[in-house]
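Pasting the structures here.
Bear in mind these aren't lab numbers, they're just calculated from the coordinates by the rules spelled out. The shown structure was predicted, so the numbers you read here are calculated from the model rather than taken from an experiment. Cβ atoms are built from the backbone, for glycine too; each structure is taken alone.
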Structure I
Amino acid sequence: MARRLEFDREKAVEIAMNQFWKNGFEASSVKSLSQAFGITRSSFYNAFGSHEALFEEALALYFEQSPDQALARAEKGVAIKKLITRTFRAACKARASDSQARGCMAVNGVAELCNVNDNLGGVLENIILGSLGRIEQLLRWGVAQGEIDKGADIHALALAVQNLLMGLNVMCKVVRDERELRKSAEITLKGLGLFDEKI
């Protein structure tokens, strides 16, 4: 009887995350992933169900370490301008320190899969819209706390912040200097009235 190969599922999801992040969904085929895991294609489907299901699982793992998670985890009462400024600084540092210049796995996925893959495109669209909604909520907290003008168009402001974050995650593939990324982000945040000069 053949000896059963041990299979570390958690490690496999991490490997998949890094492949999807660097190469994209389509280029990270079931065949290439199975080879990276050291398992057969049938074992792949037994373990993960489908190529798309593994992508979603890898995406969830990615978000656990994403530099913008501070926005998702913030609690009511936090200083909003400080939170936003620190989040963008953390994003600039993380992207500039990535020797592979991969940008953001979710933003890469939007560019590759939205309007192409109905299932994953829809998943990614919901993630971006969810992020937009969260930013809008944070900005409304900022209004209530007196940090942001009551007359501000909060939805438009949230769109601008989300757009800046997504743009940064693409620009970092070309501009890899942290100081340059920070300067560009800070100029925009200042223009939006969301930059904290004290940190």
Structure II
Amino acid sequence: MFILSELEDTVKIVPNDFKKDDINAVTDVLNEKYANKVVQEVGLCICVHDILHMSEGFILYGDGCSYIKVTFRLVVFRPFIGEVMVGKIKSSSPAGVVVTLGFFDDILIPGAALQPGSKFDPAEQVWVWNYEGEKMFMDIEEPIRVRVLREQFTDTTPTSHPPAKAAGRRPSAADASDDLAANSTKIPPYSITVKY
């Protein structure tokens, strides 16, 4: 479920952090940049595990910040295909059941991957498994074991800037937030499909 991934990056240390130990300053910057973020084809980054190598810091003219090239390992959440996980049911819809692990909510059990005989009950808004004449409800917050079928990474970076609303007028923050709300889709950058 959790793996160590080796990455390389150039870290900017601001002059206020020069008083810190180099390792602590670099670790703080890396944790701020990567913790709780999805890196494409790597997974959901949790925290820095260790620093493997650091170059000497160099300072750009007129900047005052120290730039250090760092090789480091991150603790990453990325379950392997076939792994069994224990989570809780977060929500249900006709499309399937959403499972949460507490720190990660983008786990979907499609309706077709549920037990044979499962049907969605629109009145209760839950899935019901008919097993030997018994109705077993998949209630919210109920613990559930699931097996990973596949994972999907989606690039959610913006592709272009929206044009200004009126010629000769600078776009305002309100225009930008309206455009963002109108064009945003709720596609997670990393999602896992599982079966029950």
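Here are the numbers:
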quantity: Value 42, 26, 12, calculated as semi-axes √(5λ) of the Cα gyration tensor in Å, assigned to which of I, II; calculated: II
quantity: Origin of the value -4000, where helix-only ellipticity at 222 nm (-39500 (n - 2.57) for each DSSP H run of 4 or more, over all residues; to 500) was derived from one of I, II; calculated: II
quantity: With relative contact order in percent (Cα under 8 Å, 6 or more apart) derived as 24, matching label from I, II; calculated: I
quantity: With mean count of other Cβ atoms within 10 Å over residues 72-79 derived as 11.8, matching label from I, II; calculated: I
quantity: Structure from which 67, 28, 19 was derived, Cα extents along the principal axes in Å, for residues 32-127 alone, options I, II; calculated: II
quantity: With mean count of other Cβ atoms within 10 Å over residues 40-47 derived as 16.9, matching label from I, II; calculated: II
